[in-house]
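Just below sit the structures, each encoded as structure tokens.
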Structure 1
């Protein structure tokens with residue numbers, strides 16, 4: 001496994017638990033870690049918006065990334081193996097797919113809580129869009145569940 005795409009949760013403690021659970025995978029020699037935090041921007045705003053309405057989302061995203069990078073540093077994961085950032089998307093599901101196309105990871109790890117909180121779009125259940133697309137780009141998906 002050469003590349004892993006980690007989708008970060010809005011809850012910092014969940015990301016810490018995810019790192020704990022996945023340390024052995026993350027520490028595999030030579031594996032590149034791509035991490036992403038997505039902010040969903042509704043259609044009524046331009047995708048590159050800096051609108052005050054999203055200030056809390058942007059601040060939270062910065063905090064989550066800093067905390068994640070700190071935790072990875074504590075686990076002695078080399079910064080040269082980590083790449084990531086904050087991404088503005090219209091839809092979380094398709095944001096993940098787009099990022100997977102861009103980074104071509106061998107494995108995409110998605111917190112199950114994100115999927116459950118996004119059930120209104122219902123794109124992750126059964127034979128749905130993300131599974132089909134990930135199959136096409138030869139990427140495996142792991143839904144990580146916090147045992148808390």
Structure 2
């Protein structure tokens with residue numbers, strides 16, 4: 001179901017206000033995700049209550065962490081349908097979920113937070129999961145231990 005843009009604007013702005021670039025077309029998605037360089041956090045935003053009360057606040061908390069992905073992008077599930085489908089192609093080994101958060105490093109998905117890992121949890125718990133992933137996968141190469149694998 002498509003909702004009027006004016007109804008969704010505050011939900012979109014919760015992420016764009018903290019540094020996310022909103023990708024509304026497949027071309028915009030491919031422009032960013034085809035580069036296959038560095039770390040990219042992709043948020044599949046949603047109108048649902050767990051996105052509003054848990055996911056977006058948890059993401060905002062996580063971004064105050066010292067280590068964070070180089071690029072922050074978002075698509076809106078159920079609204080920007082083609083852009084969302086294009087983004088999901090880059091992490092197709094995971095089932096579609098919204099809201100969800102995927103961390104890609106050099107074009108490969110290394111961490112995924114699904115809706116079922118968001119529901120019933122506090123924003124602080126979500127932020128802890130995300131910052132642990134940032135530390136493990138998005139830290140500069142010299143800061144990671146030599147034994148850490150770039151994959152989960």
Structure 3
């Protein structure tokens with residue numbers, strides 16, 4: 001049975017959203033694919049929060065999430081990453097691989113280059129999934 005986790009990623013302070021996205025796409029994901037090999041997730045989807053640049057002396061307030069309701073201050077992460085594995089065991093093997101002494105320093109160095117490592121990333125396990133589409137009824141699984 002498929003096993004899916006969601007990770008909420010926080011941009012390194014002082015880094016623009018564009019630089020964060022470029023690093024994630026062009027450096028981090030290729031590195032994880034290389035290091036993970038056949039243990040890399042079946043799918044690894046990134047969704048970036050739309051951010052508006054505003055004129056502010058406060059670096060933390062220069063880029064605010066574009067929200068349709070609520071307040072930009074309610075949202076603190078910059079990307080939502082969805083990783084799907086064949087099973088929970090496959091996820092655990094991938095995690096164990098990344099923690100190995102010859103791999104963990106490479107992962108940590110790369111993460112420090114673009115993520116706010118002072119914040120522990122929130123990783124959530126996804127349970128049942130239901131989807132409604134305009135052109136069909138409901139699918140679940």
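Bear in mind these aren't lab numbers, they're just calculated from the coordinates by the rules spelled out. The model shown is predicted, which means the values in this text are computed figures rather than measured ones. Cβ atoms are built from the backbone, for glycine too; each structure is taken alone.
Computing distance in nm of label points 7 Å out along Cα→Cβ at positions 24 and 48 for each of 1, 2, 3, which one ends up highest? Please report the intermediate quantities before stating the final value.
Details: 1: 4.6; 2: 2.5; 3: 0.8.
Sorting by distance in nm of label points 7 Å out along Cα→Cβ at positions 24 and 48 in descending order puts 1 first.
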Output 15.8 (Kirkwood radius over Cα pairs in Å, calculated) maps, among 1, 2, 3, to structure 1
I have 41 for relative contact order in percent (Cα under 8 Å, 6 or more apart), calculated from one of the structures 1, 2, 3. Which structure is it? 3
